[in-house]
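Structures incoming, each one as structure tokens.
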Structure I
Amino acid sequence: MSTQTYTTAVTGLVKGKVQGVFFRSQAKEKARSLKLTGWVRNTDDGAVEILIAGNKFGVEFMKVWLQSGPNQASVESVDLKVCEDPGLNEFEILD
């Protein structure tokens, strides 16, 4: 039985005051604590793009965290869609 059977993945945008507030580093820390893989990066229009993959429950906890983000952030919207798990080994910050 494949371990992929119990994994899920989502990707999308987090909008609001999410750049310059340690959003990416805090997202990386939270995702790794939940044993999730994926990536996070800033977009040119001031949003944060994210892909998270792993255990269904870990992904759900991460989705809740994204609604508020770190203390300095002011999240206006989170728009995530289910995607294919890219099979990454860790969670990282992309440029």
Structure II
Amino acid sequence: MPEQDELSRLRAEMDALNLTLRGVIQARARLARRIGAVKRAQGLTLYDPEREGQMLHALMGEPEDGLAPERLSEILAEIIAACRESAQLSDD
């Protein structure tokens, strides 16, 4: 039974982390919409590939144990793109 207790504990930890991850991604999307509204008000284009590249580069800084760097980069780039799309659709 100790292995089952450990599995249950780890799964509960994963569930909590999933909720945190969802919350952080949604908060990022809301912030992207606010940034998009400011950019529209200033007559700026919403898509700034240089800024997105800088953000991705900063996020990939020091290697960590976990996902392969290439896969992590793909996931982070997708989150950035999804938030940009959200900002483009927003009327804020």
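A short reminder: the numbers here are calculations on the coordinates, not readings from a lab. This structure is a prediction, so every number in the text was calculated from the model and none was measured. Cβ atoms are built from the backbone, for glycine too; each structure is taken alone.
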Practice task
Using distance in nm of label points 7 Å out along Cα→Cβ at positions 32 and 56, single out the structure from I, II with the greatest value.
Solution key: I
Problem - Which of I, II leads on Cα Rg over 2.2 N^0.38 Å, largest value - result: II
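Here helix-only ellipticity at 222 nm (-39500 (n - 2.57) for each DSSP H run of 4 or more, over all residues; to 500) has been calculated and equals -27500, so which of I, II was it run on? Each step should come with its number before you reach the end.
Values: I: -7000; II: -27500.
Considering all the candidates, the number was obtained from II.
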Exercise for the section: Tell me which of I, II gives 16.1, 52 when you compute Rg and Dmax of the Cα atoms in Å, for residues 8-63 alone. Expected result: II
Fill in the blank from the handout: mean count of other Cβ atoms within 10 Å over residues 16-23: greatest across I, II for structure I
Exercise for the section: Please state which of the structures I, II yields 2.3 when distance in nm of label points 7 Å out along Cα→Cβ at positions 24 and 48 is computed from it. Expected result: II
